[in-house]
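What follows is a group of structures, each given as structure tokens.
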Structure P
């Protein structure tokens, strides 16, 4: 029997080297899986049917590699891409792991650290452009504080803005076809990370010299950590024309950054997200920024990667059924029906419209008494997800 949930290149499913390459190390335990090389990880991703592979600079080239070592690593990686057909849609810089960035990179109080962060990022941008990346993500994992006695948030914001303005000009000067995507997160590993949500990032982007070059890379887990509705954040980014990339995983509300397999915990939230992305026609990568359980070996890592993609495709099919279900659509038509007598308000404000509206009489009691069949609508959604519709 044909499996309708096999990934295809047009689905644009991608994984980072750091995702399937996770050795299972955590703050309380040593690695449980042997470290694989970037070349081995590319072949692993090809085996499970991924479209592309993304990387931090030091996922691919160790931070202390010599120029000759760097060139050989990149040559071998390119060969693996050619052998498998995988592409590199996105790249990023690790500005959080090395002790030099313990108090931030672009927002560090130390000018030497800030300059080094710019240098490291320019070199990593060069590498990303060399390998064909079209999106460059910035996650400021150390851009924050444990105590507000240590750093002025106005100074930090100014430094972050200056860094991104500098890097935008660098990309323009080099002639790279790159867009930047900023990735928000509320906390961890810092107590408080600056610009913690999608909304905060969108406000910040408007202050940049080249806002047209900069969008967001929202992540399921990061918004769920703050107890927020991820789909709403994605919709806001889409409405602003700033959904340049997206990180898919799963996460219980209010927990540490769990990075579970997509759909592993909050299936209804995952469904509405997939339905939104498919309905609006999002054309970017579906990037899975997640990790297999620490309990698994690499066969289970493959099952994890296949599961991320399979769940997305199942939910995509469910979304199509939702849009075609006669009873669901009838209820939606009922609750979204428009009053033609108010069509004069279309097209925005005029004095005549304001005067006409002020003269109208509304039956406030009747408006409040109108029942909305949202219990029925939600139950039908649940039944569809549970496979009985």
Structure Q
């Protein structure tokens, strides 16, 4: 399948995929080497550092290349924290599904029921937008526009301002009819989480996902700085000039893309998400019910995309925020996984470095 990138405005957590032919029946070390090969190509294309890991059942192996800090030349650490971008959407969708399992809401509830008056504007009827439409990206809401300034300078953003940034434009289509990738959907999902629980979205995730799964290095932060050992994030301003963007406004994407995590924590979460550990059967079935996207061969469930890679189906997502580009793949039962991140992103899709990481990640998954 020829790669196609569906670029979100300013490459804010867009999706795209390509398939590659690889030998079958390889081991975890073989898959790790395949991944490392792709990472080294990405590093040569300009990424300061790249970290990755492969898991198959109880076996796993981490790999790394380059530096996690250009000032100190410290090696990129596979255990370091980083901003995961739109991989956050999988956590947000899982939280909503857990609230449904608790009986606090229903995916067929309307957005207007939970957030009266929040979605307004010409052509919008929030009584017809269901919660599932937010999670599978078929609400009809466009993307809100943001660039590097929105992440680094100026006032903080409120969720309502982000939603207003989308609804000032005309709807993409009627609710449930047209798939369109929009961070506004997942900002609204975060607002619903808070309305249903009476707590912050961060607290709701902590209680239902981070603590039960032992994800000690994962958080939906309120501070713009990053705590603990982490990768420095960089923004390429010229072919040879990097700007440090580790500190940035988490309010710019919030529940659509502001979570901080590690390779290990992401893999642990996604395995629990897909194998039935985290969700009851009814909610797991809803998670895996997909709709077609605007890319042939790609479908989208609730916070995860699905493709047949030629070696089998994989659930996956990518995350793109200033300074960080992340990819994650998992088999349907969560047993086979590949996760990787690079510490440079200048908000353009389809760069040579990204292509190397896409190909390396898919090849490594197929080698498991």
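Quick check: 18.9, 55 is what I get for Rg and Dmax of the Cα atoms in Å, calculated from one of P, Q. Which structure matches?
Computing Rg and Dmax of the Cα atoms in Å on every structure in P, Q gives 18.9, 55 only for Q.
For mean count of other Cβ atoms within 10 Å over residues 29-36, find whichever of P, Q sits highest and give me its label.
Largest calculated value belongs to Q.
28 is what came out when relative contact order in percent (Cα under 8 Å, 6 or more apart) was calculated for one structure; which of P, Q is it?
Label of the source structure: Q.
From which structure (P, Q) was distance in nm of label points 7 Å out along Cα→Cβ at positions 309 and 333 calculated, if the value obtained is 3.9?
For distance in nm of label points 7 Å out along Cα→Cβ at positions 309 and 333, the value 3.9 is produced by structure P.
Distance in nm of label points 7 Å out along Cα→Cβ at positions 173 and 245 computed as 3.0: which structure among P, Q?
Label of the originating structure: Q.
Consider the structures P, Q: one of them gives 1.6 for distance in nm of label points 7 Å out along Cα→Cβ at positions 101 and 125 as calculated from the coordinates. Say which.
P
Out of P, Q, which has the highest value for FRET efficiency 1/(1 + (r/R0)^6) of positions 61 and 341 (r between Cβ atoms, R0 = 25 Å, to 0.05)?
Greatest value across P, Q: structure Q.
From P, Q, which structure was helix-only ellipticity at 222 nm (-39500 (n - 2.57) for each DSSP H run of 4 or more, over all residues; to 500) = -14500 calculated on?
Answer for the origin of the read-out: P.
Looking at mean count of other Cβ atoms within 10 Å over residues 133-140, point out which structure of P, Q has the largest value.
Checked P, Q; max of mean count of other Cβ atoms within 10 Å over residues 133-140 sits with Q.
Suppose FRET efficiency 1/(1 + (r/R0)^6) of positions 45 and 277 (r between Cβ atoms, R0 = 41 Å, to 0.05) works out to 1.00; of P, Q, which structure was it derived from?
Label of the originating structure: P.
Bear in mind that the values in this text are calculations on the coordinates, not laboratory data. Predicted model only: the values in this text are computed from it and were never measured. Cβ atoms are built from the backbone, for glycine too; each structure is taken alone.
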